[in-house]
Structure 1
Amino acid sequence: MSAANAAALPPAAVYLPAVEETFTTSGVAGTLAAGRRIASRLRRGDCVALVGPLGAGKTVLVRGIASGLGVGDERLVASPTYVLVHEYPTSPPLYHIDLYRTVSPAAELVDLGVEEMLGEGIVAVEWADKAAASLPRPRWDIAIAIAARRRRRVTIRRVE
C-alpha cells in the first residue's frame, strides 16, 4: 500500500466509528486495504450493509474484508449478482449477498436465511438500500461514493 493510501485511512483503533466516519481511498489497492482494516473489527453476528452506484467498489471492499478475515485467494470473491449469496471460507465465515437483481429483497433475505448466517458468521449485503428496513440491527452501513476516477469516499455509520 502506498503512503498516500495509508494516510487516507484512519488508525485501526478507531476504524469502525461509534457514530459516523468518512474517509477517501485511492484506487483498488486503497479500497482493498480499507476492507482489510474493516475486517479487523468485525465479529460473528455483524451485518455490513453496502450501498453505492455501479462501479463504486462494493465488491472490491468485500474482497478486502474477506482477505482480512483470512480467505486464501482473493480471486474467490466475486459479486453474487446472479446466485444471490456466496459463502467464503473465512473465520468466521463471510456470507456475501447481492440484492441488485432481487424483486422482493426483504422476502429474499428471509428465504436466504440471513438470521442463520448471522448466527454462524458475518453478512455483507450489496445494494442494501433495496431492503434497508428489513436488515438486522445493529449493523454497519457503508456508503461508497465515486469521488473521482480512482478515488472513493467511504462513509461508515453504526445503526443501532
Structure 2
Amino acid sequence: MSELRGPLAERVLELQRRFDPRMARELPPHVTIAGSSGMGPIHPSTTDDQVRDALKLVADATPPITVVLQPPMQFMQSNVVVMQVDPNGAIRALHERIKSSGLSYEAARFTFTPHLTLARHCRGPYPAGAAGPFDWDVDTVALMQSQTRTEGVRYRRLETWPIGA
C-alpha cells in the first residue's frame, strides 16, 4: 500500500471520520497496490526477509508517481465508498513489479482496481461532490500485516520504503 500524507491525508481522514469512524481508526488513508486486487496476499510461507528484499528492490526501481483520486463513488447496493485511481500507467507498472518480484502470493479475487476506500460502512448516503478529484504524489510503498480477530481486523505497518530512492 501507499499512504497519503500532509494536507490531502488530513482532508481524506476527516471524510473517513465523518462517514466511517471505525475505518478511520483502523488504517491511515491509503491506496492498496498489491495483496487485494490483481494479486492476492503474499503467501504465508514467505519469510519477512524475502518480502523486505523484494519490496526494497521494487521501490528503488520505481520513479515517483502522480495519480488522480477520482471523486467518491458509492457501490450500488452497498455501504462502500471509494475514490478510484486509473488502473493503467505508472500505478499498474508498480503493481506489476511487485507481482513479478518473485514473491509467492495467493490468487486474487478481483482484477487490479486501485482505489482509496473512504468508507466500508458509510453512515447515510455519501454526498456527491464531497471530495476530489485530487492529484496525489505516490512516494512510498509500505508493507502491512493484517490479522483477523474476533473484534475485527488489526493492521500493523512493518516497513516503509521511499520509491525512486
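All of the numbers you see were taken from the coordinates with simple rules; none came from a lab. These figures come from a predicted structure and were not determined experimentally. Cβ atoms are built from the backbone, for glycine too; each structure is taken alone.
Across the set 1, 2, volume of the Cα convex hull per residue in Å³, for residues 42-105 alone reaches its highest value in structure 2. Looking at distance in nm of label points 7 Å out along Cα→Cβ at positions 90 and 122 for structures 1, 2, the greatest value goes to 2. Assign the value 10, 39, 37, 13, 1, calculated as P(r) over Cα pairs in 10 Å bins from 0, in percent, to the correct structure from 1, 2. So the calculation was done on 2.
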